[in-house]
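Listed after this line are the structures, all set down as structure tokens.
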Structure P
Amino acid sequence: MGVSSMKMNKILAVAATASVFALSACGGANNGDGSDGADQSAAKQPAAGVAPNTDPLPQPEVGQLYNNPQERDAVKDGGTLTLSIGEIPPNFNGFNIDGNTVYTTNIDNWTSPTLWNFTESGEASPDKDYLLSAELVSEDPETVKYVLNPDAKWNNGDQITWKAFETTWKTQSGKSDKYNPAATDGYENIESVKKGENEKEAIVTFKKSFYPYETLFGNLEHPKNLDAKFYKTGWVNDPHNELRAGPYKVGDHSKTELTLVPNPEWWGEKPKLDKVVYKQMESSASINAFQNGEIDATGVGTADRLAQIKDMEDVQLRRGFDSSVAVYTFGQDSPLFENDYARKAFSLSTDRKQLQEIAYKGLDWEEPLPGSEVLYPWMPTYTDNLDGFEHDVDAAKKLMEDNGWTMNDDGYYAKDGKVAEFKYVNFGDDPISDARARAQQSMSKKAGLKMEIDNKKSADFSKTVTSGAFDVIIMRWSQGDPYGYAWACQLYCSDSESNFSGVGSDEVDKMMKKVTTVADQDEALKLANEAETKALAQFGTLPLSNGPDMSAVKKGLANYGPSGWLVEEPENIGWEK
């Protein structure tokens, strides 16, 4: 869809196009029908997907797998998987706000420690390749004992020990301004990380309780990252294979292409693929590349992209519920949007339903307007925290006039010789993204707000966001587990590096930080909803849509595609026998 995307929880990531592929797949028994016939218009979607010319498209079901799940013995040994990516990461340190992008996460998923697995419905369990167990050994003070796999080691030969937990805590806690983490949630609550009975055991003690603890230490850092200079700049254009630990490692890489190959130091199951190739390309290039057989999968979340692959043979269309939300984010340095009333006026002028119609036309997809940025309408824990907020141009104009703005003859407001104007930054060349920008420009004009569209390349997204060079931007926040309420402070707290709008308050900060001190989930959710309602009323951001996770893949690609909360073990991804 041409929406930028950021990952929430543990790693908060950014992506410049909605066609960026997330590795959210699950291994297991084949519970899908591999047929790609065009007669599959029933309401139930097979796990392997349907032919792209299926009409109407079947609806996904919450908690189901649509990634062609296959056991390892049904997957070939060897082969190459070639994918597109909006940006080869300029900074490979995903723990650093500057490197905290979906692109970096894509690479890390293949090459770095991931301590927790989640089922498609969101139930957590340790990834035994790295973590044998995690146990709450005390409630007062909250203390968790982690036991690492004795075989787990970094690629440079160093054992993965309790020191990795200590490093992750120290760089992510926010206690030192030497580091710039994407979020400090949970880590700031920790009192100490100490060695247990041996080097493979970490004892984490909290000074202030944090629940659920499974949301912490999802990924681990090599102790080298304690060097603050290295943490901030050492990963720039350097993936540092020696400091990784996964089934794959980075091979050749440049600004336009990155290759992953099996890691000879890996102690787990042998990776199925010989090679994974990421090619940097714009949205229009990726759909053409898929048609030409140059890449093996691509996002088809717009009618235009779907139409271009509808007549292709040996292609499967897979779609599920997207675990992300597209939001408008206002720039901290915007002369107009530094005013609370102006942000609210823009939000009132925005017809979110019209923007959804533009995005989903031709996709057989409808959804309610989102009222949360941390929980989604398809989740049982969801609450609409924007309930009652509606598109209202007259109310937008009244806000501007009540604050001293006068309508000029050209239809735009002015005050003290300055026009109510702002810059909307758009990325890539996706036609839906362009159509949405033009629609917003028209909506804003009706409210007397002058909007300039600034088009940039997809590869400029990270630089633009981290530099704050925008007045308003669409970004997509994505999360990897169902505990988004526990990470809400990452988006809304005034001291969070990931609060790109800079909008916040002491009241919201206190409310948000109280949420994770409550063990009972129902009570925590109640507090989180109260806090998010307050935060959204400040209009630092505006949630727009969730959408489907839709991708077209070459027939036979196994363990790859929409699968709820489950992220596939990368060594199991490959081609069916």
Structure Q
Amino acid sequence: MEKTYNPRDIEQPLYEHWEQQGYFKPNGDESKESFCIMIPPPNVTGSLHMGHAFQQTIMDTMIRYQRMQGKNTLWQAGTDHAGIATQMVVERKIAAEEGKTRHDYGREAFIDKIWQWKAESGGTITRQMRRLGNSVDWERERFTMDEGLSNAVKEVFVRLYKEDLIYRGKRLVNWDPKLRTAISDLEVENRESKGSMWHIRYPLADGAKTADGKDYLVVATTRPETLLGDTGVAVNPEDPRYKDLIGKFVVLPLVNRRIPIVGDEHADMEKGTGCVKITPAHDFNDYEVGRRHALPMINILTFDGDIRESAEVYDTKGEESDVYSSDIPAEFQKLERFAARKAVVAAVDALGLLEEIKPHVLTVPYGDRGGVVIEPMLTDQWYVRADVLAKPAVEAVENGSIQFVPKQYENMYFSWMRDIQDWCISRQLWWGHRIPAWYDNEGNVYVGRTEDEVRQENNLSADVALRQDEDVLDTWFSSALWTFSTLGWPENTDALRQFHPTSVMVSGFDIIFFWIARMIMMTMHFIKDEDGKPQVPFHNRLHDRSDPRRRRPEDVQVQGQRYRPAGHGGRYLPGRSAGETYRQHDAAAAG
């Protein structure tokens, strides 16, 4: 017997033998009870991290135990295309290696480049999973952009659109000026920052005076550059200082626009000056105030975050309007947004309208991928009416059809689901599932699985020019279909009948909103039981696995040469309660 043990000499050949003999496949005996685990698909953006290793060890332990019980088991593996993350990785790669951008390639060639990169990265991930000893049925491996799953995505989109649960509208979104795409609230990081509060005088129009005889209102703002898009000033209707001015007007500095004074409880009498500038196209709270008072929306920013040469003016329905001029003073045109801030402050000061500047601690939104300050931006996007889908998903947890372990995470789930907003599902990227919608030269929109289907259903002849929507779907749209799309849906396959719902879901609380909630909503809407009732995506329990370190798990990469496979010793499965966060030092994990 050798004095030293070399894991590679034994574990790798043994795993290859297991795989060749088909030990990880379902046994095919439909008379046996089925047991299925759907692996949360890791992003195809590099290597597995410690969080993956820990999570997959839990799943491997459960699936091996159930297999030994003689059950018909399936551990479904696969990877996620990770839209924004993958596109960023490949863009950086071609910039560093070739000095090119994706625009130098063009859309189709750039997508081909990503597929090439995916083949390399995806192979790394599967090799690492094998080194961990995962007893996965590799013949069933799926990818969120393979043909079968892509067909499922189109099917879901078309059905939801026909049910009026998907719509296109002009609304305010979180806009990443670096990536030039909309992102969700869940992809925004709020950071505390030291800044300033500028107090600016807005002259009253038509000789109006405040209760103390002043001919101006003082508005406090942390974003003076958005003054160029103001369409109102709000005061609290109970504020004795200003309530008599409701319905009157101020003259907006620098652009000389007459804008109304409105009474709205958004204006806090105890906060700031009590007067709030309203910029519906560049602030989420202002957007709601604007809708309540039918204030126009003026977009002053480009998608890069620069001041436009000419503003875009819309009514509250998002339709173009001429109620205000689109002119922007030449001195501010094309300025980068933070340079514009300085220029606006200087111009206001030169007019004698800058009353004071106070230090102010504020919360600034950053994109978690692009790393730059997010701009609320008025854009055309596609949305899912999430409240309709959320109702049965909430009831499924309330009545115990789905249980969270530990139970405390149900409250987190409920807090989001009971106040859910419409889900913006479009992204201005090239990599991802392209939205199955086409436009003619008149701006009419047609939704269908293919262009041929669109032409046939709408009686459009070949001489009617159509162009497909340039946007792609949010990555979480396709992953929300994971538990049933991987089993062959929309076809009623043997696998779907045998292994859906999945028996257990092992995931982290950090993606309850991103993935779990949306997966429950989509599954219950599209998958019905024999009686036609909505089917939950998993039988009973959803187990939390907290990150094995308090810092981000992706900070710790898994290298098969360094850590022993979980299937040969469980090095990633320390004794802790579900949901507990703990530290695991390298010394404790090293083989």
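Some notes on this structure:
- Answer label among P, Q for the case where mean count of other Cβ atoms within 10 Å over residues 92-99, calculated from the coordinates, equals 25.5: P
- Computed 0.75 for FRET efficiency 1/(1 + (r/R0)^6) of positions 324 and 412 (r between Cβ atoms, R0 = 41 Å, to 0.05) - originating structure among P, Q: P
- If you line up P, Q by Cα Rg over 2.2 N^0.38 Å, the top spot, with the largest value, goes to Q.
- Structure responsible for -6000, with helix-only ellipticity at 222 nm (-39500 (n - 2.57) for each DSSP H run of 4 or more, over all residues; to 500) calculated and labels P, Q on offer: P
- Label whose coordinates, when FRET efficiency 1/(1 + (r/R0)^6) of positions 372 and 452 (r between Cβ atoms, R0 = 41 Å, to 0.05) is calculated, return 0.85 (choices P, Q): P
- Of the structures P, Q, the one that 25 was derived from, the read-out being relative contact order in percent (Cα under 8 Å, 6 or more apart): P
- Once distance in nm of label points 7 Å out along Cα→Cβ at positions 76 and 380 is computed for every structure in P, Q, the highest value turns out to be that of P.
Bear in mind these aren't lab numbers, they're just calculated from the coordinates by the rules spelled out. Since we're looking at a predicted model, the values are computed, not measured. Cβ atoms are built from the backbone, for glycine too; each structure is taken alone.
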